[in-house]
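Each structure below is given as structure tokens.
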Structure P
Amino acid sequence: MNAGAASDCPPRHRPFLLVLPEILALAFLILMAAAGKLSATATSPPESPVTIRSLKINGAKAVPKKIIKEELITPLPSIWPWKKPPVFRPQELEDDLERLRVLYRRHGFYHARINSHVEIKDNQAEVQINIKEGPEVMVTKLRVDTPIGFPADELAELQEKSPLKVGERFTEENYEALKRQYLNYLLDHGYPRATVEGRVLLDEEKNTAAVTVTTKAGPLCYFGDVRVKGQPETPERVILRKITFKKGEPFSYKEIYDSQQRIYGLDLFQTVTITPEEVPANERFIPMTVEVQEKKKRALKVGLGYGDEDQFRARMALRFRNLAGGGRMLDVDTKFSRLEYRVEGSFLNPLIFGSNNDLVYQTGWLRRYLPAFTDKAYFSQVRLERDLPWKFRGYVGHGLEFTRPFNISEDTLAILSQTTEAGKLYRASMAILGLRQETMDSVADPHRGGQIILSQELAPTFLGSQIQFFRTVAEIRRYQSLGKSDYVLAGRLKCGIIDPIQGTTDIPIYRRFFAGGYNSVRGYRLDYLGPRDASGNPIGGQGLLEGSLEARIPLYKEFRAVAFLDFGNVFLQINQIDVGQLKYSSGVGLRYQTSIGPIGVDLGFPLNPIDPSRDKYRFHFTIGQTF
């Protein structure tokens, strides 16, 4: 076979072992390339998200910026520098623009133009929302169709308080409030089946609104029988006596709500529901069902606090509910501070002997460390209390006290030598009488309502009292929010007199009035107002007059500012009470709202200081409202 013949033969495959090194080399190159890419990916830093540096709202006039911000989904940057800035998401901002257009329509602006402008620098976004509100829709016609026989005077009052009026801007919120106003009136005046409908004719070209509201009262209904559902341990009579309505009275949801709050006030129940029972449409008398869920038998409360006057303070209270059944209540309360030690027990037996009276017995031990004196006292009271009309609660009873004052300055003893003796045990046996009304919407942080407090004590010789006197203290407190806002105006006025009678010529120091300090007239030292001895120690007096005006202003979230004006003084004799001798102080404060009440600091300045060299200002720190 020659060479030329060999070139004409088909090629043969190379053995696998010969090509294996080439395959391994190619795979190695591919793996190295992939590893390089993975290494580059792992070592390259991830892109940082864009955060919001600032968000500004421009052009908002009629609609408050606070309401606009509450409508936004886009998170707002915090005012605190240590908080992480929120991430900027363009889609959230676009959604917010549409939400704000809807918001402005609800507030009567149907031609509002809203857009945004965003500048991003160093992965930080400066967001601006620009608003051109445009013309507002005005109410040009308002008609409310009421049932025949609607009282004219009450109709006029409803019209005066109408949230929507001719000549004012139309808003959906006020329109719905107008319907609720008439519906609530009917529901509270015997018409539980009432309905209220409305119609609005909008002219977006003329920017006008014609509003018509139609009320349908339905049949006049009355309260029927009231029954307690289930078998609670608390007797039904204890529950039912807190019901404010009676069978046959016109149906009212307001009375149902008030009854529910009064039952809650017993502090025996965790939940209270009062519901109308289902009856045929033609039935005028509607039975009511009360359903309660009782609280635990025992409750323990422990509290700690601090104030500039009493400094560290602690409290521990133990409550026994439904003690031996019958809704009875036993409380054991202990308090400790720099100014006072107190151990007190209280027992409540409701509806004693089947009457409408509650038996209350209190006893305890007290030790006080006050600027003018120190004393120890053992006291007890037995009272009969009962609920009265108009949310009043009154009581009558007897009180007995054994008090020993000491640590009294020689100058004070020289002035009160006829009635006060250091280390002497005084006995006061007295008839007591009191009246109290509470209409506050919240005990811890009231916005509306108020209090009226009246207490009297008469200690004559025939009751076995060693000192004889007649004492009266009256106090009025009032709270009023401005519209639907959290701005609250609060005020109080307190007056007290104690008059010696029979064989007593003057009042011992431990029973006299004192004023000044955080819970009295801020800006002055504790108990410093009123008469003083030659060394400047307060000696108290037989007359007291004091009061406060306070504005509580929301700042940011749970923070509030307060501005106050306090006034008051103590007078040596009752006939010397003179408003021209009042001392005044003004100041500002800061509050932070917590679940247990506001924590606050106040700075008070005396406007007519007693000692200008010492009484320049007073700084107070405490928990709870001043009043």
Structure Q
Amino acid sequence: MVMHKTFRLRRCPASNLLEALGTKKAMGKIVNDFVINVATANGTGSQSSNLIILHSMFEMGIPVSGKNLFPSNISGLPTWFIIRVSDQGYQAPGDVTNIQILMNKDTWMKDLEGLEPGTIVVYNEDVKLPVEREDCVLLGMPMTKLARKINPKLGRLIANMYYVGAVANLLGIDENAIEKAVKAQFKGKEKAVELNMQAISEGRSYADENWDFDCQFCVESREKDPDSFLIEGNEAIALGSIYGGISMLSWYPITPSSSLAESIIGWLPELRSDEDGGSTCAVIQAEDELAAAGMVLGAGWAGGRGMTCTSGPGISLMSEFIGLFYFSEVPGVIWDVNRVGPSTGLPTRTQQGDLSMLYEASHGDTQHIVLIPGTVDECFEFGWRAFDYAERFQTMVFGFNDLDLGMNRWVTSGFQYPDEPLDRGKVIRSQEEMDAIANYGRYRDVDGDGIAYRTLPGSGLDPILYRGTGHDEDGIYSEDPQVYHDTMERLKRKIDGARTHLPEPVIREEEDKDLGVIFYGSMENTIVEIDDMLEESGLSVSTCRVRALPLHPEVEEFVRRHDKTIVLEINRDGQLFGIIRKEFPADLIPKVHSVAYSDGMPPRARVYSDMMLEVLKEAS
């Protein structure tokens, strides 16, 4: 097993520091294993610069991932972009910053103070703030001054491209890869490409001519899958929804789900236009979240495939209609891209804090299907599958994503497109079909699976009944206690019956079975590194990634096969752990332990592995 290496130095004078780094160079460079942190201000154009660094290394075939930590305002507040390069495939933010870019005066001192000794610091000299870290490598460049020589009006924006050139020089990033990334970032804008390439070239030359330093980190090209590309999880969901036959999108803007709706809107002209150029999907920006959910309800009643997307605060506001979906049994899809709550919380940070809310959303006894992708490939797949499940089980289906997976870019080699007809479920389309069903009633379960047959408006068949009040099997209003009880039991049987139809958990099991780990969602992007850390401690780890609620029976069997199982979550209260404690047999509960942590950041491997070891120590 290849160990993850991080080069550190003890606190020492600058002269001794460079001597120590030279010794490290003689021992061999650290290849494709480092973390870059770029500290800038929102609205300064830094996102383009950061994505150029990310995409240029991706073009070289280097395993790379990026985390955009942006503020919740339009412009001015601090933003950070973390780039992780790892031949081992690690995608968590990393425990140590190896190269720090300083551009923002508001966080300058704090960013500097938090660095480990030995960190390489590339900074904009024109900020005119002290850089007092004798135990770090300090590499200054007058970025703003140089940028204004190219274009006085755009100097503030172009300045960021100088650190792109600096990083390219330090790490040995291929010039052709840089140029390709710039052209992709400013597609169709030849003047912008020219200006930014000039700045990057000057930044590279300045670093080469003025910095007497040979960086211990470097990049090496790897074989690149020619079909691979980078895409955000939200855009993958959008494409999956389009291929899944979405016919109505209603939405109300809210971070971090807005880009999902915007991606659907952006792709519709290319993918969903009829012969006359008209769209085959209606898009409505609603006046609020409750109205958006109501529009999805109307689309489902009419036989369309309706969807909306939101985040936790929006789910709270949609609660009344969510209950109506469940009790009246109308199909629809709602995607929740989780941000940090409660209340307004941290709107631009990530969390898995909405899980239990989705599973039992609205008042009274409810239980919902929740699809939980862990990769961009699954974002696409669950984007179209959500509609099939909604119509098969005649209910509202939640898609559960989070900001980290939804708004950052991840590698895929292409999506698996649906190759089967849309699953419309139990729909009666003719009088002959209705006559074949004995004693048809809108809410009568004739097959024993809890799912009744339905008709669609315009088919000429009656009755088309959906009730949010108490109703009997024929859809007629009823307050009879036994009728209500039987209805609720049928609804529970229907949702329980979905367990084996929903996506199975992804299980990787070791023969020794020291420890079972259950996790879900974007924790997939950290679990490999956590696994390696635990193995270094002598543990044999099996993993089970949950991909849907209600839980598949195999999750319970996974717990049975292990003496101890830990449930990993990006929230405070251990919400999946709570669901397991509620639903699993009592004899299994002592075997299951919770490790739940949330600070708004994407999960860092060291934080969770240390917590897991502590829990195991206490449980022994």
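Please treat every number below as a calculation from the coordinates, not as lab data. Note that the coordinates shown come from a computational prediction; the quantities given were computed from them, not determined experimentally. Cβ atoms are built from the backbone, for glycine too; each structure is taken alone.
Ranked by mean count of other Cβ atoms within 10 Å over residues 317-324, which of P, Q sits at the highest value?
When mean count of other Cβ atoms within 10 Å over residues 317-324 is computed for each of P, Q, structure Q gives the biggest number.
Suppose P(r) over Cα pairs in 10 Å bins from 0, in percent works out to 3, 10, 16, 18, 16, 14, 9, 5, 2, 2, 2, 1, 1, 1, 0, 0; of P, Q, which structure was it derived from?
For P(r) over Cα pairs in 10 Å bins from 0, in percent, the value 3, 10, 16, 18, 16, 14, 9, 5, 2, 2, 2, 1, 1, 1, 0, 0 is produced by structure P.
Give the label, chosen from P, Q, of the structure having the highest value of mean projected area of the Cα convex hull in nm², for residues 133-396 alone.
If we compare mean projected area of the Cα convex hull in nm², for residues 133-396 alone over P, Q, the biggest value is for P.
Now for a separate question. Out of P, Q, choose the structure whose coordinates give relative contact order in percent (Cα under 8 Å, 6 or more apart) equal to 11 when calculated.
Computing relative contact order in percent (Cα under 8 Å, 6 or more apart) on every structure in P, Q gives 11 only for Q.
One of P, Q was used to compute helix-only ellipticity at 222 nm (-39500 (n - 2.57) for each DSSP H run of 4 or more, over all residues; to 500), and the result was -11500. Which label is that?
Considering all the candidates, the number was obtained from Q.
Looking at distance in nm of label points 7 Å out along Cα→Cβ at positions 101 and 309, point out which structure of P, Q has the largest value.
Max of distance in nm of label points 7 Å out along Cα→Cβ at positions 101 and 309: P.
A further question on this structure: Quick check on the output: 60 is percent of Cα pairs over 23 Å apart, for residues 61-284 alone, derived from one of P, Q. Which one produced it?
Among P, Q, the structure yielding 60 for percent of Cα pairs over 23 Å apart, for residues 61-284 alone is Q.
So, one more: With distance in nm of label points 7 Å out along Cα→Cβ at positions 245 and 413 as the yardstick, tell me which of P, Q scores highest.
P
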